[in-house]
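Presented below are the structures under discussion, each in the form of structure tokens.
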Structure 1
Amino acid sequence: YSTTDDSHITADVALGRIPAPDLTTANTVVNKIVTYEDSPPTSPDFFKHGMIASYFQGPGPQDQRTFLRTSETIRSALQKLGGLFFTRNVVDRVYDDDSASVNPQTYDDGSAIPSNLRKPSFNWNGSCCTNDITNNWNAGRFFILHRDHGYPGGWGNPSYDQSQIANLTNGALLPVVFSINCQSAEFDDPSPSFVEQIVNKSGGGAVGAIGDTRVSPSAHNSTLTLGFFDAIFPSVLPSYGSSTSIRRMGDVLNAGKAYLDTQYAAGDTNRQFEHYAYHYFGDPSMQIFGGFTSLPLRINLSKVAAAYQAVVPINPGDPPFRVMVNPGDPGLEGAAVTLMRQGVPVGRGIVSGGQALVSPDDGSADTSNLTVSIDQDNYVAGSKPVAGAPPPAPPPPPSPTTSTLTQSCPSSGTVLQPMTVSGTLSPAQTGATISVTYTRPNSTSFVDQVKTDASGNWTDTVTPSRSDVGNWTIKSHYAGDGTHTAADAGPCTVTVR
């Protein structure tokens with residue numbers, strides 16, 4: 001579960017599923033993810049290549065669905081992106097239409113399709129050539145998008161089903177797959193779905209995938225698709241959202257759903273359905289690397305400084321140290337730093353101003369076996385032991401001196417005549433503030449503030465009015481300071497006649 005209550009459909013945390021039916025498969029999936037994170041492909045060719053499989057639906061020249069327009073919107077934005085290692089990006093098209101007699105001319109909204117998609121220059125052969133998908137997949141594509149119809153066993157058009165998965169031999173060239181169609185990720189069926197099988201496959205397949213579990217509304221699916229890709233590549237929807245890329249796949253899933261929420265009213269039942277139906281299969285904290293901007297970068301651990309810093313514990317049981325981390329790379333500003341004790345996270349901080357300060361939160365003062373792990377978008381995470389032993393903690397500040405306050409009141413008073421109250425603060429302080437509270441017979445009160453002299457003595461004088469006949473209550477208070485405790489005196493009772 002990823003939300004705190006049933007009326008709140010937007011996920012509060014990123015959620016993912018490892019769809020393994022047994023331990024062997026679970027190890028396969030986890031090892032694929034760890035390899036992708038720790039040793040991603042090093043060829044720029046992998047990160048400049050994607051593949052989109054899509055469908056022009058209908059017997060006439062105008063498309064009847066949003067599949068193709070959505071796919072081309074994404075492809076057009078991605079083709080324009082350049083990066084550190086390449087200037088040309090390639091998103092391969094594997095597109096299908098209803099039959100050889102169909103001549104695609106316009107999208108579903110009536111706008112013209114690109115000239116290079118028109119027959120005979122473009123071969124709409126997706127339905128007959130599943131090898132196109134297999135060959136692209138095995139050659140290495142950092143993402144694969146299918147936008148069309150689907151079913152638990154695979155993709156509708158271009159057709160690609162479970163029987164083809166055995167032909168995937170892409171090894172470590174693992175894509176993130178966006179299977180945006182109906183039911184291809186139906187994980188609650190005894191038979192494993194297409195998406196589950198490509199994630200579970202050993203020796204290839206996918207490192208993770210987004211897919212849905214039921215028959216789903218076509219227009220909403222296309223909106224989600226745009227949201228997913230704009231999260232990673234903000235130029236897909238230039239007038240929407242932030243210009244900062246989101247790369248962690250669980251967050252990409254939630255970002256797509258957040259975009260969906262901006263396009264449909266709160267009462268739209270299909271909007272709520274899509275929140276429930278779409279899932280990420282894999283590790284939701286895994287980031288999709290590179291792709292049209294640069295190869296994933298590596299942290300230069302020789303520049304990373306991680307050292308102990310002594311601190312005065314604030315609460316009983318707090319450790320007398322924290323770890324100061326300087327990553328030595330401006331590109332790591334904003335990076336997450338995790339303090340690990342024997343592989344278990346015990347603290348977390350963010351690099352700000354070139355450093356992060358991280359305190360262990362497990363209540364242990366043990367400084368052995370501590371390492372720091374640094375994680376940043378488009379960087380391969382790196383870890384390093386904390387250097388040396390912590391310096392001794394500075395001595396705690398001395399305990400404040402105990403203060404004593406005395407108060408002397410007259411035995412009685414007379415209306416319209418001065419009435420003096422005095423006292424002494426010990427140890428003596430010059431100029432300390434004493435608050436004297438007077439409560440009249442009618443229960444109203446007022447406070448006078450007076451200062452002590454060099455001997456700690458203080459004096460205050462008030463004059464009762466004619467209406468103040470009766471018993472007065474008088475008390476005094478010293479609030480203390482950093483080196484002296486607070487103190488009180490009184491109350492005393494004075495009868496005014």
Structure 2
Amino acid sequence: MKKLEVSGVLAQKVWDQLNKTAVPIVEAQDFFNLKETIGNLNDRISTNQYFPDNVHGYFGINKRYGVTRFIPIINHTDMALYYQVCGEIGDRVIKNKEGIFGGWRVVPTPATLGNLNGLSREEQVELLYENEYFSETFSSAAWFQNYKSFTDCIRELTLSGEYGNYVGMTDIANFYDTIDIDRLISKIRDEVPDLIRHTEVLEVYLRYWNRRLMGYQKSNKGIPQEIITDGSRNLSHFYLQSFDDAIKKYCKSIGVKYVRWADDMLFFSPSPQRIESCFYEASRILLSDGLNLSAPKTTIISRLEFRKYRCLPLLKSIDEKDDDEFNRQVELLRNAEKRGERVKHDTAIKAVLTHLRRNKHLRNKINLKYIEDGFKKHPEVFSSLNDRQLLASIVIFDDPSSRAEDVKNMINRKSMAGPKAYFLKLIREHSTLLRLSGVKKEQMSAMVDEIKKSSSDSYILQKFCIPGALYRLNLLHAKAPM
């Protein structure tokens with residue numbers, strides 16, 4: 001049996017990463033006491049006395065039409081333990097499989113701390129075209145490389161037509177919330193029997209991390225949609241690996257290509273009937289894991305419609321730095337909107353927004369109008385912007401000061417804390433760039449004060465997000481840098 005011990009090096013990495021998120025929960029005193037804290041944690045583990053603390057609270061993010069997903073803000077000590085366990089288990093159980101994406105093994109355990117090379121952090125983050133929920137992943141480079149491999153794969157499949165002219169799309173309903181803890185623990189035990197201590201502690205954590213919501217009863221379903229995302233991503237990806245093997249075997253037998261990114265599934269087929277058979281078989285296999293496909297998100301479209309829906313030509317023009325093609329694709333997106341064609345708007349808007357920030361010469365009236373109209377017609381996309389995307393939505397326009405006020409007003413009208421947390425992170429991380437673009441320190445301070453007044457019922461914002469933004473503003477010099 002392998003010993004479980006939380007590494008101080010890993011704990012520091014996790015805590016550093018937590019303070020890069022929209023909710024910086026780790027204080028200077030926590031870092032000062034790190035050695036003692038982790039020592040006490042390891043003592044509790046070794047004497048079977050570990051029990052997770054209650055979460056700090058939750059902050060909501062808008063999915064659509066007010067439907068809200070609540071992200072738990074987990075205690076920093078429990079996060080260190082969770083990442084130690086998920087990292088060591090993930091390194092052993094996650095397998096690289098053709099056509100399956102979203103399961104890279106980059107939780108930085110001590111053995112992998114030196115393997116996070118690649119693009120600069122700014123380039124990594126700038127290239128995140130989409131993220132369904134707020135994500136503060138350890139390695140943006142690994143995320144991008146994996147996502148690019150996925151995009152290249154589906155681009156090739158739609159261009160070649162090797163598997164036919166139809167694509168089926170579906171995903172798992174409430175995936176993280178419905179993962180069966182008994183089944184997950186059983187799968188891990190079968191795969192890595194020597195990690196029995198890791199498995200035992202993980203089970204304790206998963207059953208009791210949200211006990212306040214469960215009426216202080218143990219939980220049988222669900223893993224946390226935690227703010228860094230890598231730990232739970234590892235567990236969820238592993239949970240589907242046996243399903244992948246079974247559905248791939250079935251698809252191969254009837255000439256269908258199966259591709260998965262996280263819980264999003266694609267089936268490339270010569271006929272709609274074969275895709276329907278795949279949906280049925282997938283539903284049947286998932287039943288044994290306590291999961292179901294999401295009926296509202298299940299559909300069958302043509303290859304051409306799928307290319308347009310996933311914005312593959314737009315992403316290709318960005319990858320290849322083809323300015324003329326980029327402008328043409330934005331115009332096509334505007335026309336598609338007018339015709340009511342299916343488009344993955346979060347991908348399109350965020351891709352265009354990011355590209356315009358990096359390429360000032362492309363900020364023509366048509367491209368800027370696309371962004372303005374996109375936010376008005378699809379407010380759920382605006383509500384999901386991270387701090388860098390919010391920065392782009394301000395600085396690409398001619399009057400950043402006025403634009404910043406508009407952005408603040410749109411965010412302040414939202415009742416959920418998530419968009420406000422990312423606006424406050426914008427101030428915390430990018431106040432100097434905002435000031436250089438023409439947004440004065442006094443204006444930023446006033447905007448933070450307005451958010452503070454409108455968020456009096458949010459412990460997360462009041463305790464962690466607002467103080468961080470105000471502290472950063474206090475560090476700004478009286479005069480803007482020349």
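Each value in this text was obtained by applying a stated rule to the coordinates, not by laboratory testing. In this text, all values refer to a predicted model and were calculated from it rather than measured experimentally. Cβ atoms are built from the backbone, for glycine too; each structure is taken alone.
Remarks
- Each of 1, 2 could give FRET efficiency 1/(1 + (r/R0)^6) of positions 13 and 261 (r between Cβ atoms, R0 = 25 Å, to 0.05), but the derived value 0.90 comes from 1.
- Parent structure of the calculated result -17500, given that helix-only ellipticity at 222 nm (-39500 (n - 2.57) for each DSSP H run of 4 or more, over all residues; to 500) is the read-out and 1, 2 the choices: 2
- With Rg/Rh (Cα atoms, Kirkwood Rh), for residues 101-244 alone computed over the structures 1, 2, the top value is the one for 2, the highest of the group.
- log10 I(q)/I(0) by the Debye sum over Cα atoms at q = 0.09, 0.12, 0.13 Å⁻¹ derived as -0.65, -1.17, -1.36 - corresponding label from 1, 2: 2
- Origin of the value 18, where relative contact order in percent (Cα under 8 Å, 6 or more apart) was derived from one of 1, 2: 2
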